[in-house]
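Undergrad: Right after this note come the structures.
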Structure P
Amino acid sequence: MSEEKTLSYSFQAEVPVIAECDVLIVGGGPGGFGAGVMAAKQGANVIVAERYGALGGMASYGEVTPFMPNHANGESMDRPVFAAWRKRMWDYFSDEEKKLHPFDTGDKAPFLSKDIAMLAMEDLLLEAGAKILYHHTLFDVRKRDGRITEVLFHTKSGLSAVRAKIFIDSTGDGDLAALAGCPVEMGNSEGLCQPMTTCFKLDHIDAARKPSWQEIGEIYKKAKAEGKLDCLRENILAFGTLHDDCIHFNTTRIIRKNATNALELSQAEIEGRKEVRKYIKFLRENVPGFENAQLKSLAHHVGIRETRRIRGLVYQTSDDFFKRAKYDDAIARVNYPIDIHDPSGSGTTMHYMEKDQWYELRYGTIVPLNSENLLMGCRAISVDHALHSSSRIMPAVCSLGQAAGMAAALCLQENVLPKELDGKKVREALKKEGAFL
């Protein structure tokens, strides 16, 4: 490997401030969407800045489907924003699909379409009164007296800046908080994060001839044992879709890569697609019904489970999961299991919860240390590695985002900083909007 080199480079430029707002949300995934809808509905002037040309994040560009269940007694605990998103996606179904799959708030949403998800998010954000800036990539922040004053973006027209009173980090990776100097954690005790996954869908599958998934699993294990297939995951993880001849695969495994490192992230994309090719070849050649399988769609961004976790006013651990902990300043409830895909190789650690139970995430987990006017509206909240594996799923992240949006609006109304805001007030305000708290 060549010796590492550095380049001394600096510049000073006049950067145009293209907009000013009450709340700037960086990132348009499920968390940023939740934050934008909720803050705008409270009357705040909201801008959501997204690096791609559409909303969705992992739900669209990562093709991470289906939504993982976060239910109590068969009912989704993520409302009102997530529930509205689900309903708007269903509204895009054809009349035939609506008859086959009636809308049900207790449904665990196995039929998520990345394209419909994107359209529905844009609908609801714009209807709430938020503004959207596409193709704006986070570049840097400016701070004064501990407060962020502007966020700088890289765009097709060069650098630009947006000025705001409250900022919400919905990047997923805690990029904005890290740039602002907030303390972070990464991964498990060894600093290793959960594996990344490149998701894909196959269609033209003969469902009548397809073996059971248990039988396919045995074929898979045999192929691995005989050296015919070199893939890390211990089994094949797949989900149904709206159509019997189409299957979604969340089964590739990319280990020991840091998704906040640009070179490693680039390599992860290549490794993930190499595994996709292996799986397609294996299925066509070894599994009945897959002989004519075709690649229907492929994630345009490798799926990321874990990167930074920002340290906040409150730090919660897996003890809260096992105690089913409840708090009077809770902003979200989670029933999803501790679900740790081995950061070093094969295997998955699972701890489940009773169907009628949950633990609660506190307001302080979304208020980062070392920044006066920043909130977290994504998976990078102040929890440990194990609890993060439960709270990271998209429905829960949407609820964390809506809590950040509500907190931002209350900070503006009461003229206080996020750290000064009473979490109990956030909870009560969310309940008035229909949150399950």
Structure Q
Amino acid sequence: MAWDFETEPEFEEKLAWMREFVVEEIFPLEVLGLEFDQLMKLIEPLREEVKARGLYAVHLPPELGGKGFGQVKLGLMHEILGQSMYAPFVFGNNAPDSGNGELIAIGSAQTGRMDQREQWLEPLLNGTARSAFAMTEPEVAGSDPTLLRARAFKDGDEWVIDAHKWYTTNGSIADFFIVMAVTNPDVHPYQGSSMIIVPADTPGVKVVRDIASIEDPEGRYGQYFNHSEVLFESVRVPVSNLLGVEGQGFALAQERLGPGRIHHAMRWLGQSKRALDIMCERAVSRYAHGSVLAEKQTIQNWVADSMAEMHAARLMTLQAAWKMDKVGAPAARVEIAMIKYYGAQVLYNVIDRAIQTCGGLGYSADLPLESMYRHARAARIYDGPDEVHRMTVARWKLKQYAPTDIPTEYIPARAKDAKEHFAAMLNSL
């Protein structure tokens, strides 16, 4: 099968409209300094325009208003939306709500629980509710989900949940959580963990704090994009709040992690493009030491290296998306792992070069680069740290090889024999 990332003219027109719309209508929102609720009111007319174009929440299944575009088309859209942190809100695919919405859609389809869609998914799509996904725990390595400590057990017609979570995005403003917990400790965690929906006002739910981080050094409580520490102490919810099938929490998560990582990688390319644009504009404008920066070889190398890395990352990501569309996410597991760690490093590299090119201006908050730089560092950790994805790729590749039966100490002797053999052949000519 040949790779083919081409889309039909009608979709190309949609992408062209999106590019102009993001720059003209969404970029200006970034400089207003508004509180999130104020910002949401401002973007409502923009959302309506996106809906009128049929481009709102298109990642969802067609029966929920999605378009069935496939991962290549969705990836091309996310490349454009990734240029601004506000664009996903306008287009109805902002994390973590978009991923949580997919989980609800998939889980309800598995069990036929359409009431879950009405109760939890529709408010997310309407923008009247916010959600959080609670999986990572402070006591154990987030890169090894088999160490999950959260527990949930049935007591009559209720689940009782005890858990200590952190880096729960949106935790302090969420209307409900999707909590990953072990529901059967007698089997492997991959077969014994489940997802349960927990309303934020349930007794026993305690948001401890918003964690100060590189992205948010002040740990501003109740802000969007926060990372909260949350306690679930003997929390009781109806058994009907189980999402999907009991014991299949990890399988459910995998249904959306593959597409989610492709969307991350394409959004990073959008961020990289914006950083490269800023770098190049500065390079052709700033005069120092006898010429504009664009005439300095170091700057030229940075521009060339950035273009090559971005091009490679883009082709890798689109090929992974194409493979998912053709044969499904499990078959594209290795390709998805590669774009996760490679794309995250490219993002970091390009933004770093752009800051260096812009000097003091790049380091200041007058440009978006400093914010992009702080967020880029997290990309190498979330959705699985780079090292885990590298391990996945290496293990897959090494399984294709078998040990040789030629002892290493014999190799020099074999090389000597080969030289003598070819020397004899040359002498006979």
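Undergrad: Given that helix-only ellipticity at 222 nm (-39500 (n - 2.57) for each DSSP H run of 4 or more, over all residues; to 500), derived from a single structure, equals -9500, which label among P, Q identifies that structure?
TA: The read-out was computed on structure P.
Undergrad: Thinking only about FRET efficiency 1/(1 + (r/R0)^6) of positions 28 and 180 (r between Cβ atoms, R0 = 41 Å, to 0.05), which of P, Q has the largest value?
TA: Max of FRET efficiency 1/(1 + (r/R0)^6) of positions 28 and 180 (r between Cβ atoms, R0 = 41 Å, to 0.05): P.
Undergrad: Thinking only about relative contact order in percent (Cα under 8 Å, 6 or more apart), which of P, Q has the largest value?
TA: Top value of relative contact order in percent (Cα under 8 Å, 6 or more apart) goes to structure P.
Undergrad: Given a value of 25.0, 91 for Rg and Dmax of the Cα atoms in Å, calculated from one of P, Q, which structure does it belong to?
TA: Working through the options, I get structure Q.
Undergrad: Please state which of the structures P, Q yields 4.3 when distance in nm of label points 7 Å out along Cα→Cβ at positions 12 and 332 is computed from it. Please report the intermediate quantities before stating the final value.
TA: Details: P: 4.3; Q: 2.2.
Among P, Q, the structure yielding 4.3 for distance in nm of label points 7 Å out along Cα→Cβ at positions 12 and 332 is P.
Every number here is computed from the coordinates shown, using simple stated rules; none is lab data. All values derive from a computational prediction rather than experimental measurement. Cβ atoms are built from the backbone, for glycine too; each structure is taken alone.
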